[in-house]
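Pasting the structures in now, so scroll down.
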Structure 1
Amino acid sequence: MRDASTFVGLDAHKESIFVAMLVPGEKLTQWQVRNEVAAVRRLARKLKREASGSVECCYEAGPCGYSLQRQLRREGVSCAVVAPSLIPVKPGERIKTDSRDAKKLAELLRAGLLTEVHPPTEDDEAVRDLCRCREDATEDRERARHRLAKLLLRRGVIYPGKKQWTRAHREWLRTVQFERPADRTVVEDYVRALEQVEERLRTLDEQLVVAAQIEPYRSPVAWLRCFRGIDTVTALTLVAELHGFERFRSARELMAYLGLVPSEHSSAESHRRGRITKAGNRHARRLLVEAAWHYQHRPGVGAALRKRRVGQPVRIITLADKAQQRLHRRYWKLLATRGKPPNQAVVAVARELTGFVWAALQRPAPIAAS
């Protein structure tokens, strides 16, 4: 029985773990251990030795990741990683310490009031971090571009063309001359930094293409690439971020997980809906919103999209075509009929695109033998 189990709250930090153990019929026991492999192994043995019934542990998701959970599970101790934003908070609490946090986790775990985070496998986490590394490199490229562009603007050097960072713009940059050596040094350094981050992006893109060809990513990535606005990097990132996809039993669950559903504050006869919740995975949410912008254009299948669809199941291609028709109508209806701003319309389209993604990633049920 659950009431006869021992519940353990762990307040995990880089160097230490504060432990709070609730044994049925006994007082709360608290102590502190080092966050080291040997110390965690001794902790697991102590929990199994002193516990009454089964042992259930938990700690908050954070910078320590899932290594503590994996080590405890290897030692035969059940451990859950819980979502910090969904932990109940008393309005009057004004004191926060490690011992209080560990005790609170143990008590809430016993009461069944914590929401567990679905942990990725080590392989899934490696691919997910590769995708996030590419995202970080993209942000670094934007920073490098902004630094160079704003320096030129401060010096009154304006590019005469229409679009920056094209081949013509790069050739124009090489012709820019400065009178002062300090200015030449700064520009050369900014250009060198930009070239380095662009080389990082090329290398990461190559690694992502290789990872997309490996199972279990090959099939779902190929399916998602049939949709407009989704190519290899976006498809692989979505699959990696939504690891354990079978846990989403409906499209609405996936929409809620990605924070694409409207917030609500309703009471009695009053019903108020606000902005999207922005809960859950922000990386996948951002990619879906970016992809949703493509559906403002008239439905069609270009050469690149046609090439991505070669050899893919008819079911997926049909879904992708249906998504083009429906989401294009949805976008322009929100703008023309309801007067919504483009950003709000795109978010609504992204929410419906999430439903198509959920449908595409459903594994077809095997046909029973007659």
Structure 2
Amino acid sequence: MKKNILVTGGAGFIGSNFVRYLLEREPDVKITNLDLLTYAGSLENLGDLPQADRHRFVRGDICDQELVASLLAEDEIQVLVHFAAETHVDRSILGPGEFVRTNIQGTFTLLEALREHQANSGRKIHFHHISTDEVYGSLQKGEPSFTENSRLAPNSPYAASKAASDHLVRSYFHTYDLPVTITNCSNNYGPYQFPEKLIPLMIINAWEGKPLPIYGDGQQIRDWLYVGDHCQAIWLVIQGGTPGETYNIGGGNQPTNLEIVHQLCTVMDELVPDSKHVPHEALVEHVQDRPGHDRRYAVDFNKITKELGWKPETTLADGLKETVAWYLGHMDWLEKVNQREDYKTWVETNYHQREEK
């Protein structure tokens, strides 16, 4: 059965990986990709797409309801997969306004376009919303992992904006009978991730011999999910998830940030043994912690395993090695990102001039 899918934020990290995932595996899928190409989105992420004739890129804003409505009608969209979001916690602390606009107002605009389309045409479009485990807040040592029934207790402007959008999506299911599903994922990593995030930043800095900045004592705990496993889980939920339901997606691991960086350094030592920066672990520097830094995230993903048979296939060790190898093999992509003034200014201001602890 042919399926026309509108992907928002499909030039970003997870969105572009999802586009590739579908084009490689689903020959009956046609994709309309709506992205504003803000700092973390890039057409470079969409180079050399498989079966590119089934992909159409549209540069535009998810807050433009008229544009969204036209795409829903013209491309006869059956599923809308919503990745578009401001996602970096540090940026949300310094400038929360953009997070409120994109993550809350943008999601509202999409839902309104779908509601009006359904009311006018009688045709329902499945809305799948990508969210984060950060909406649940922070866990203390020994506390059980978050489930889909855990209360939302966000601690950063980013997490609060995503929690608000989760509530909006759920409300449109119950109030307007809009077919929706929601997934809350743990920390993603893998190819094409914008290098302000922990793993790619460490890889790039290690390659260049720059400091590897670790917030505070580095004992913050995260669950790490390889982006390819995440894409598979999203597609399973879209195809077989129960409308109105939320599904947690996790990687099944809980290393500290410091452990992650040490693992990355070990991989770098192995893959570039002739580097003058070996051992890369010597580049690690502890810097001042960020405000409101959540101590631990962990999600229980038994629900998606029981209902849809999904579990992560990529071990953390394999995923980190594949990720490092990808970045080392795509220096042209890295060079283009490194030359972007918004990225250079951000990194120099926020990662290289912090007071050491």
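Annotations
- Relative contact order in percent (Cα under 8 Å, 6 or more apart) from the coordinates reads 12; which among 1, 2: 1
- Answer label among 1, 2 for the case where distance in nm of label points 7 Å out along Cα→Cβ at positions 183 and 335, calculated from the coordinates, equals 3.5: 2
- Parent structure of the calculated result 64, given that percent of Cα pairs over 27 Å apart is the read-out and 1, 2 the choices: 1
- Which entry (1, 2) yields the derived value 2.3 for distance in nm of label points 7 Å out along Cα→Cβ at positions 31 and 135: 2
- Structures 1, 2, by distance in nm of label points 7 Å out along Cα→Cβ at positions 39 and 71: label with the highest value: 2
- Test item: FRET efficiency 1/(1 + (r/R0)^6) of positions 23 and 199 (r between Cβ atoms, R0 = 30 Å, to 0.05) calculated as 0.75, pick one of 1, 2: 2
- helix-only ellipticity at 222 nm (-39500 (n - 2.57) for each DSSP H run of 4 or more, over all residues; to 500) derived as -17000 - corresponding label from 1, 2: 1
- At a computed -0.32, -1.37, -1.42 (log10 I(q)/I(0) by the Debye sum over Cα atoms at q = 0.09, 0.22, 0.23 Å⁻¹, for residues 127-246 alone), which of 1, 2: 2
- semi-axes √(5λ) of the Cα gyration tensor in Å, for residues 55-142 alone from the coordinates reads 29, 19, 10; which among 1, 2: 1
- Computing semi-axes √(5λ) of the Cα gyration tensor in Å, for residues 151-310 alone across structures 1, 2 gives 40, 24, 17 for structure 1.
- Distance in nm of label points 7 Å out along Cα→Cβ at positions 63 and 103 derived as 1.5 - corresponding label from 1, 2: 2
No lab work stands behind these numbers, since they all come straight from the coordinates. Not measured: the values here are computed from a predicted model. Cβ atoms are built from the backbone, for glycine too; each structure is taken alone.
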